[in-house]
Structure I
Amino acid sequence: MKKTEKIIIVGDSAFAEVAYQCFMHDSHFDVVGFAVEEAYRRRDNFLGLPVYTVENLNSDVDSQIVRFYTAIVYTNLNRLRSRLYRDVKEQGFKPASYLSSRAFIWPNAVIGDHCFILEGNTLQPYVRIGENVVLWSGNHIGHHSEIKDNCFISSHVVVSGSCSVGANTFIGVNASLANNLSVGEDNWIGPGVTLLQNTQPNQLFKGEQPLPSKVDPRRFFKVRT
């Protein structure tokens, strides 16, 4: 894909590595560097590119030419990604989004600024995605549903039709939401959780770890060595 714009990735974690691969191999953006906060800067280069400080980014990089994406996960219930997004934007940089070429996004779906949507996502008609939202791989966002700002949806999550997911919410792998649900802001929905009723703001739903069988695998499969 022809590179027509330059981008800085904020962060130098595993997410930043994934973002680098996605932008370089599946977008029109050319990654030209990384940025971290000065207190956490431990190296001058990452993946062969310079590492700048967030605090001085507009002194080192031309904000009129280079855009940015903040590759931070759901740390502090998405607050860290949100804060760094605002900090860099306030320096005059324009945010960028990554929308995988292997995601299915209905033409009338609305997607806000600074989103990261990986492969295998399905966004049905009339879906609305706020700003600063991450949709990891393989999710289903049903028709007329809304994911509000600063959410992180992990993988293989099903959000059924006409749902509303409140700001800053995290939804773990293989979780499911029934039709017409309203999820409050600042919710933590653990892996494998199925929601059948509306939730209130600031609620945590844990996935249940099954108890191991009293029969161990080697005995069950008659392993002798």
Structure II
Amino acid sequence: MGGVCPECWRDISFLAGPSCRCCAAPLEADFGKNALCEVCIQDPPAWDRGAAGVEYEGVGRKLVLALKHGDRLDIAPLAAGWMARAAGDLVSEATLIAPAPLHWLRLARRRFNQSGELARSLADLSNASEVLALDLLQRRRPTESQDGKTRAERQANVADVFRLNPKWARRVRGARVLLVDDVLTTGATLSECARVCRAAGAAEVNMVVMARVAQGGAPA
């Protein structure tokens, strides 16, 4: 089971039921593929559609942290399979697949970008390596960790942090960009990434994450 024991596998909360079309938050009932959660109705993120593999709790959370901080790169291909199933057409329709970037100082300390590893594995699994753009986005400056911050604080922490790598300027125009990250909490980071892509002329921006923090929400 890809490095996950049978007992742990049973405890993973896969996101396979009705969900918000935008942020992938689980919904209490199936209100159709275009249903939105209350949070996305009140404060829409900057991307169009989204998907997530598992809930960020229990074993799902442990796997994310093992990938991110425990050098468990073997988790990336496993998680990519969950993400591909959840994302469906978002992967096949993408003309650029790009990860949320790390600042070079953090990348030097960690030695890899966990979101980049997920994006690479997702592209390999989907036979889409030709649209993989690992350096599409760049961080202008290092930022504090988002852990423990409120929604507003998270948004302020990443405001105007990202920029487009100039070498992708021509290709991003009219593109369908699929952003990849490890965890979605409030969506502040991915929203900022999406805004940069839209400002550069992307026709559509979607996202897929390995895990998302669960939240309740009424559909529209």
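A value of 2.8 for distance in nm of label points 7 Å out along Cα→Cβ at positions 160 and 184, calculated from one of I, II, originates in structure II.
Among candidates I, II, the computation of Kirkwood radius over Cα pairs in Å that gave 17.3 used structure II. Kindly point out which one of I, II the value -10000 was derived from, the read-out being helix-only ellipticity at 222 nm (-39500 (n - 2.57) for each DSSP H run of 4 or more, over all residues; to 500). Clearly, the read-out refers to II.
In terms of volume of the Cα convex hull per residue in Å³, for residues 104-191 alone, which of structures I, II is highest? Going through I, II one by one, volume of the Cα convex hull per residue in Å³, for residues 104-191 alone is largest in II. Highest-scoring entry among I, II, by distance in nm of label points 7 Å out along Cα→Cβ at positions 32 and 112, is II.
One of I, II was used to compute distance in nm of label points 7 Å out along Cα→Cβ at positions 136 and 208, and the result was 2.3. Which label is that? Among I, II, the structure yielding 2.3 for distance in nm of label points 7 Å out along Cα→Cβ at positions 136 and 208 is I. Tell me which of I, II gives 2.1 when you compute distance in nm of label points 7 Å out along Cα→Cβ at positions 64 and 128. Label of the originating structure: II. Taking mean count of other Cβ atoms within 10 Å over residues 8-15 as the criterion, the top structure among I, II is I, with the largest value. When relative contact order in percent (Cα under 8 Å, 6 or more apart) is computed across structures I, II, the figure 10 traces back to I. If log10 I(q)/I(0) by the Debye sum over Cα atoms at q = 0.26, 0.29 Å⁻¹, for residues 120-167 alone comes out at -0.88, -0.97 when worked out from the coordinates, which of I, II was used? Label of the originating structure: II.
All of the numbers you see were taken from the coordinates with simple rules; none came from a lab. Remember, it's a predicted structure, so these values are computed and weren't measured experimentally. Cβ atoms are built from the backbone, for glycine too; each structure is taken alone.
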